[in-house]
Structure 1
Amino acid sequence: MHKKITLPALRLHMGDWIYYVTFMSMRDIAKRVSVAEEIHTSKSLNELIQRQLTNRSKQIKDYLLSQQQRFFNALVIGVYGGSPKWYELDIRDSKHQELDQLPEGVLGVLVLDGSEKLFAIDGQHRVVGIREAVKEGKEIAKDEVSAIFVAHRNDPAGLERTRRLFTTLNRYAKPVSKQEIIALDEDDVVAIVTRRLVEEYPLFRDKVSLAKGKNIPVGDKHSITTIIALYDALDIFLKTGKNWSNFKKSRPDDEEIKKFYKKAKDLWDTMTKHFEPLREMSESEIGGDIASKYRRKDGGHLLFRPVGLLMVVQVIRHLIDSDASVSLESAVQRIAKVPMDLGGDPWAGLLWDATNQRMITASENQKAGVKLLFYATGGDLSRMKTNPEKLTKELAGIRNVEPSKINLQQYV
């Protein structure tokens, strides 16, 4: 039996649920709150409300231990068994008339006697992450997390009711969009660098579409690309180490952020130097229509389509990673020698549908395009686990022509 816990709380209702809004220390969460599979030896409740625990719990632990500005939304905790008690606080006789506006019975104290079973209906990964963090950090055990307690009955009707709550919480929870991450995330170094480029770098300042998707409409005359495509390109170029996704969850120090920004700036400085259309875009006035010159209904320039921009940055990274003697400058110089007109070779039929005047965005076409560009710039295809003969057959299959019709060229 656990110790008694006395918690200030609000007693509220929504639909036919009565719930209590309060808080718990991370120490108490680690000791008291279980995930469903730890409560039931049978699989019944587990099957109804258990999400598969993954390495997300480890990521949460790392976040808690490394982030000074850590914050969680409320855990939703089911309570059954024991004798929880609610004590209403009466403050209506106060001299402050404003307090008379409080609904009756809303403010009070919730007392858990220690024999209750507590389990996470929403927040199981957070609970496990908290447990692991508390083991490693004594100070973090004092942190307080908001919690919503709901009563649960361990019978068929209660299981059905709790299952409905669980699925409702997860069905209607709105995930954070990539656009929101780019706009707001202060830990993700790629988002931080992307925002700075959009705010101050001439090529992108007020020349990037804030459209929700990665693709950009041909009618956009002012934007070089979308903010999501820019983020994805930087994500490819700036990536370092095997734990990149975890690295982006904790803000680096300011000096390291400066290094990442310099690396990004070097990329676009070099690209602008070797691609005349980018130089024109960089030197153009905000609100100008240079983009319409290079993104047209008949195709236009590869770099003015998000698919092409991402492909070029991928190949830059491949060239640098595959050969220590290849610098950023030489990688971009090589790519600049390859034809960039979507309506001609080697992109027509692979990335550009001339008949319907639109980009071909199938993933197999994009992957083949990366290999083709890598080979065209002198890249060793064995690095991509293929060879010229295999790539020829792959391109022939995509274009639905005989392999003899495919002419692989190198431009360096």
Structure 2
Amino acid sequence: MILVLLSVIACGDPDPSFTVEVHGPTYHADVAPILRARCEGCHSAGQIAPFTLNSFDEVSILGAQILDSVETRRMPPWLASDDCNSYDGSRWLAQEEIDTIRAWVEAGKPEGDPTDALPAFEPVKDELSNPTHSVAITQPYAPDFEGSDDDYRCFVVDPQVETDGYVTGYQIIPSDPEIVHHMILYLPYNDAAVEQALAYDAADEGDGYTCYGDARVNSSMLAAWAPGSWSAEYPEGTGIALPAGRPIVIQMHYNNSGSPGAADATEVLLRVEPEVQDELYSFFWLNPRLDIPAGAESHTEESETSVKRYVGDLPGRLLLHDIGPHMHTIGESLNATLVRPDGSETCLIDVPRWDFNWQFGYTFTDPVPMEMDDKVRLSCTYDASDRDEDTRWGEGTGDEMCLTTMFVTYEAE
């Protein structure tokens, strides 16, 4: 609330004064808490964002741009709508928060009472408890930004796991957070996939190899990270199997933040335990039969597949803990819905505005049970208005995908 003192001079009135209470948001009391919760993890010194949002002066200058970014939901970088399901650590702005920012901008961006100011922002670098293994990019890598602001690079690393175990948590330590946009850790399925990754590495100049959409080898997702967090724990009592001696692939997405000559040697800490109560499985739920007509402004591809077709008709059910959407650059939106035999539905994830540059996994606040006779309806919409040829499934930059990663545990009857 702002208390405004107005002095009014009218005919016959020497100098009357009165106060008017104006109800509206201020920076310190209303806007700063939203930015602290949703934005400052990236928009702070030394982080990936190209400018900081830590003070009234910085934010007020960019008020109109901030409003446009949140109303179009380009920012904050969180693609999954809270109207679909509930996810841990959601950065999805409630409409009330967007309305608060709009009201503040329209009111002239008042600062408010400085005594309401938040304490200085301090990045929270949460650490993995009891890490057992470390893997890192062996040679500092200077991203190639020639002709593009993005560089996707895969590195084959050996975690030196001597006995079979389960990854139950991980921590990402980028040596240069200003250029590390996100990271995905892939586990090759077998020795042949490892050999293929090593062949790509040997054939590509320098350390690692170019990898646009994924690791380019048969693999499952082991971990994913994006700015704003540092460590992650898998659900208590669960872990992903990691065979002894199996190398893994670190896929890095670097973004040109204006740091010329910057090089990165990201380190990944793993906690590998010999046993877990429930094995956590990751797999890709996908629709590979894409046929997107050239020139189509809004084309939707939809598939519906039963759970048992993916995992077999097992005597039990799955618990879905985490989901991650994935398309390429002409993707517009994605939705995955669980459809039960009785016709009832549960929205798993809804991405109203896809952005290839921000790929996350979303952990459900409450795991979703999936029975063997349930189906998953996967719907992906594309804008191919600038394409002269039809687009189909593939790993290349001009190809497309329609999939979600799913992390599940199995409950036997």
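A short reminder: the numbers here are calculations on the coordinates, not readings from a lab. Note that the structure is predicted; figures quoted are calculated from it, not measured. Cβ atoms are built from the backbone, for glycine too; each structure is taken alone.
Assign the value 63, calculated as percent of Cα pairs over 21 Å apart, for residues 195-386 alone, to the correct structure from 1, 2. Considering all the candidates, the number was obtained from 2. Once distance in nm of label points 7 Å out along Cα→Cβ at positions 83 and 115 is evaluated on every structure in 1, 2, the highest one turns out to be 2. Consider the structures 1, 2: one of them gives 82, 52, 42 for Cα extents along the principal axes in Å as calculated from the coordinates. Say which. Answer for the origin of the read-out: 1.
Determine which structure produced the value -3500 for helix-only ellipticity at 222 nm (-39500 (n - 2.57) for each DSSP H run of 4 or more, over all residues; to 500), calculated from the coordinates; the candidates are 1, 2. For helix-only ellipticity at 222 nm (-39500 (n - 2.57) for each DSSP H run of 4 or more, over all residues; to 500), the value -3500 is produced by structure 2. In this comparison of 1, 2, the computed figure 13 for relative contact order in percent (Cα under 8 Å, 6 or more apart) is attributed to 1. Of the structures labelled 1, 2, one was used to calculate P(r) over Cα pairs in 5 Å bins from 0, in percent, for residues 139-234 alone, giving 2, 11, 15, 14, 10, 9, 8, 9, 9, 7, 4, 2, 0. Name it. Checking each candidate, the match is 1.
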